[in-house]
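**Student:** Heads up, there are several structures right after this.
Computed from the coordinates by the stated procedures, all read-outs in this text should not be read as laboratory data. Owing to the predicted nature of the structure, the values given are computational and were not obtained by experimental measurement.
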Structure I
Amino acid sequence: MNTLIPPFDWDSGVLAPWTSDFDSSRWILLMGFFVTAACGLLGNFLLLRRLALIGDAISHSILPGLALAFITFKTVSIWASFTGAVLAALATVAVIEFIHRHSRVKPDAAICIAFTTFFALGVALVSMLESKGSIHIDADCVLYGEIAFVPLEETFQLFGHDFGPVSVARMGVMLCVVLAAIIVFYKELLLTSFDAALARSLGMNTALWHYGLMGMLALVVVCSFEAVGAILAVAMLIVPPMFAAQLSQHLPSRLAITVLHAAVSSVLGLHLSLWLRCSTAAAMVVAGAGMFVAVWGWSWARQRVWKPTYHAAA
């Protein structure tokens, strides 16, 4: 165990990200916060709809989209990859809905069928392309992302101003879009998520709102994919809203707590990765999950231990 966990160094693990390495650390922190906040905000509505696994399906369906984009456009440029990934994600949502609505298959089973099939198709296409020497996709990049390499990207320039690495600027815009959509369409999202039958009785097109939410989710996952990979994006969709659900029963409070959780887990995750010398994105998820476990344990203790003792004393 002593060889697995390196000794803690205060200077390199705590002070360096805010002093000598701040120029690079700030972009890693911002990217982690943008991804976790955007995923977590949408994750609150997924939990209300009992569609927590849909993010897993979309993240895995990106792989065949990347392969088909290369086959179609003969390039691995960002615009081609983004187009293929978004189309594949939307196709996955459509397939899941088709299977669920036109068969007796339950939603969770439909999700499993869709994402395993799409992911297997992606693996087959990538292996075929790699055997011909046409393309090489790093498995570590697909699974874990490259958030530590974000500061090395080319910067985004607009009107003579530098807005940082391209992926950070893109994810920041995506977070703003998510926030704007939630603010403008809050009542519709709230009603269709809590009680779809009531929404239909009021004349609302619940299918339209469902596909709109799924489309927004697909865009967020695709934008997150480059930095945090397929697996970690799923965790960031679920862990922050589950943390918020332990602290509040009101959706506006949950959304605010989700954003706070995103900020704290990003900072703690960065320091944890520097100490353990591990994947930064993975450390951010571990830090966020640790916060959830702590709050869950506190909630359990309050309900099972403290309350009975208090009533007995009274």
Structure II
Amino acid sequence: MTEAAVSCVAGEVKPPACADLLSIADLSPTEVAYLLALTARVKANPAEFATALKGRHVAMFFEKPSLRTRLTFEVGVAKMGGTTSFVDQNGKRIDQRESLKDIAMNLERWVDAIVLRTFSHATVTGMAEYARVPVINALTELEHPCQALADYFTLRERFKDLPGVRLAFVGDGNNVAHSLLLAAAALGSSISVATPAGYAPDPKIVAAARATAAKTGGKIQITTDPVEAVTGASAVYTDVWASMGQESEAAERRQIFLPYQVNEKLFACASPQAVFLHCLPAHRGDEVTDAVIDSPRSVVFDQAENRMHVQKSILLTLLAGGPRQLAVRSANV
């Protein structure tokens, strides 16, 4: 977030760069902690925020199918008195018909925030460069920041003390893994990521997470051994083995990733109090078995619910003051 966020409110002349949420790395550790604390307040007291976005309009452009992301944004905005417009870009990329710059310069005159779910991370960063209203990354091939914030809020609800939590992520070192690494580091938490050789997280993301963790006391482990990652973990997380756009690789990936399936045997290596997480949709019988995802220790639907609460907090923060107000507001969160 930038100091310019303070001016990003309806009716003001907007500066060239507003606050955006494109990556967990856009948030300082203080801001991540603030967002989770605000989310707790938003979830516990929805009536307090029932008119917080009255008169505000959010545009949503999605190049990929969505259930949770779309509905949690739409419902979240509506519950705070705002409105949304959904533009389905499943048939073609956002900038296929006209330039991203031209789209951004139209949108900034009509709406108060832009939510993008795209294949290319460059589409989101480009929109943020050109648009003078906040831009939120609702998933790209590089990151899924809203998901990771909801995941760590779910862990906060369950364990309270996030620095004492160790999350094991097993599977593909994908966009979800990237955002979880950065979130864990910001919160001073511990994370172990186990992937097959050749499928590890982006080295630049890992380096950034380790740099933050060195300041916060977090711990980052990257391994190819799922048992090593899961043993003693507070929580075990997995995701699909072939993400959207990788469907042609699904059969090959299934053979490579089968030893990384979260089944009862692997889950038993975690702490007896461990919980299971998945960002959904799940390919049952592939990355996770029914016995695990349907067990009482599964919190996948808590995660899904918390997407709405976290995204409400993100919109409140981006549209109502920004970092200059964080220290003042956090005392009341």
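**Student:** For Kirkwood radius over Cα pairs in Å, for residues 54-213 alone, which of I, II scores largest? If you can, show how the numbers build up before the last one.
**Tutor:** On the way: I: 18.3; II: 17.0.
Largest one: structure I.
**Student:** Still on this structure: Just checking, which of I, II has the largest value of relative contact order in percent (Cα under 8 Å, 6 or more apart)?
**Tutor:** Details: I: 28; II: 21.
Of structures I, II, the maximum of relative contact order in percent (Cα under 8 Å, 6 or more apart) occurs in I.
**Student:** Of the structures labelled I, II, which one yields -25500 when helix-only ellipticity at 222 nm (-39500 (n - 2.57) for each DSSP H run of 4 or more, over all residues; to 500) is computed from its coordinates?
**Tutor:** I
**Student:** Out of I, II, which one gives 2, 10, 16, 21, 21, 15, 9, 4, 2, 1, 0 for P(r) over Cα pairs in 5 Å bins from 0, in percent, for residues 158-269 alone as computed from the coordinates?
**Tutor:** Only structure I yields this read-out.
**Student:** With Rg/Rh (Cα atoms, Kirkwood Rh) coming out at 0.96, pick the structure among I, II it was computed from. Before the final figure, lay out the partial values.
**Tutor:** Details: I: 1.00; II: 0.96.
Traced to structure II.
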